[in-house]
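Following are the structures in question.
Read-outs throughout are calculated quantities, based only on the coordinates presented, and are distinct from any laboratory measurement. A quick note: this is a predicted structure, and the numbers were derived from the prediction, not measured. Cβ atoms are built from the backbone, for glycine too; each structure is taken alone.
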Structure 1
């Protein structure tokens, strides 16, 4: 399985679980099945580079009294990649820190935490990192060895015991491995087996060989654990989002049902009032046109048309009040005109005025007229700001759910294909 496929799946998952970016990057690295990686971490001038040189048996990493390791250094030797990370005392937020972070948390299969014996107990920054490494070891089974370096600079064994006890007081479950790169170098040069043994390097090398043999299984276990935990979290996200989606859809449906029922009741009420009013009228004077001489006179036709308009206006006011209570006021932007007074839902559906009985009967007393009002007002209700916002939230959740499903399926397929 190519790393490109893993990276694509990682991007899909990170879109849903951005806080798992580090785990996804680690999962991608585990898929590459490269050589085991051993990383040395610690403060600069604590003997990290010297230790690496002795462990691999050649002078590969720069050694100096001043700070030399300002970037990630590495070499591959005997099927193992050895990394010398920048010192823990690099300035926060620098490129050094980013290299160190990648070495310790992303690339490493085994970490060697190095602390100079002459410094005594761990400082706050060392304590914080060691605590994180120990927690990560518990979670991922990646080994972390605590190396007490430069023990040759201590006065005697009693001082070594004192320093070791001080560190155990800080971390009860840590057993410091005392080493001296200087003694190991001298033992090799002089051929003194006792000095080599006393350096602690052979014992550390033996422990590393045993740990390196376990790397393939540890990687497989870590990949399975990461995969399963990410899938489980995706499922949790999906369940939570699905519950929210169900709630929003139920709200959407309940709002629509309540609106429909309420609008039907309002239309029925005003229609009944108008029908009763129309039935109580006698001769239809409104249909008789006024003559020129009646322009300033009060005629029966004018009075009836005014009466009809008032009844119509009252009906519109009742409906408009109901619509306003549900956020149905202005037309959608696409339907608005330059005349702002005309950009209301009421005018779009009902018009400006009604003067004749037949028009009122058609609008309010016939089933087709009431159905048209119900249909048109409902159309604008669904286009109201609140309903559009609710629909947008539902669409967003549906998209998130689809993305979560896709990410979960991709992860499951990857595991099956491995």
Structure 2
């Protein structure tokens, strides 16, 4: 049987569903139809919570109040854990059952919801007063290059007549990033130092200095579920079962360091100083109404058999509206709102998450719960949908104009970048991926 069918649309997605948490009604990111999971700092250490409106449902507190008592042993242990790895390790059916239980607890017209509303001890806390932590212990981090329009735009700067290398449309290209420097939204970015090319009469020579070409990259975060044993690849027909959820990811990049070092082995110091992820994991189940066909190949090559599954071609893509905002120190001092740099769409990914998982494991690599995949920079064919400053400035040819008369080629100290994602579909409640923020410190 083909098991790569997407999570089903069920009663938890019903647009008429309402929560007793008042702020959830019409919330642009976290209505009751979403229910993303994250980790916040409690008085006794990290705790798992669920975003609902502008509140956080403390799952451990809910269980202590006598709620959520129908969980099996694995689900109960996952709820009590200090990170989401145990939840990610659950089978899709167990994660779905937990979603159903939380939905009932937060619904306005259920016995579970009435019991939760009358709980003797607080089970909700304000998101604004909650310090959000990294959702999971990230054992490994791999960044793909699946945004084809980013690949084309970046390639044109170096190979105007042949921007895509011959392998691009055949193989999901990726590099292994540094898991130890993955941080949650809000972490400060210290400008990296490294070797930068300097042209001299004797030829190119390196100089060691702070990066002058600091950039962001707009990506989706893909969180791995149960995973596989070493030497046992995950078939593309089963790969959807191994994706636990999604978020936003900023693959910060030092373009000048990257340009000097990337040949012949690719990214290293130009990428490994920080990767930011949004704190909330929007579950694969919550994303069910917002799946999309894989990107049309328009005469491009059919994927090799290990990457091809008809069900994945029909529903393996994602429909997420993506935005990037920039706020400079001067803008904030003048009371100016953050400026939107771009608006993109995740349907412009050449490879689906299932194809990324299948390719990652095809040679025998083992993925583990909490491993993190980046989609690669997501850009659209239109200039207003480009996913990084390198593209927005047309390869450092045309600066970005900002309110108040400022311009940017690359990020300066005091700049704050904010990534946002939202999912819309007629007949369903709008949900969001939240925000992924990062401030370049002095």
Mean count of other Cβ atoms within 10 Å over residues 14-21 - highest-scoring structure of 1, 2: 2
Value 0.98, calculated as Cα Rg over 2.2 N^0.38 Å, assigned to which of 1, 2: 2
Computed -5000 for helix-only ellipticity at 222 nm (-39500 (n - 2.57) for each DSSP H run of 4 or more, over all residues; to 500) - originating structure among 1, 2: 2
Computed 14 for relative contact order in percent (Cα under 8 Å, 6 or more apart) - originating structure among 1, 2: 1
Rg/Rh (Cα atoms, Kirkwood Rh), for residues 246-357 alone - structure with the largest value, from 1, 2: 1
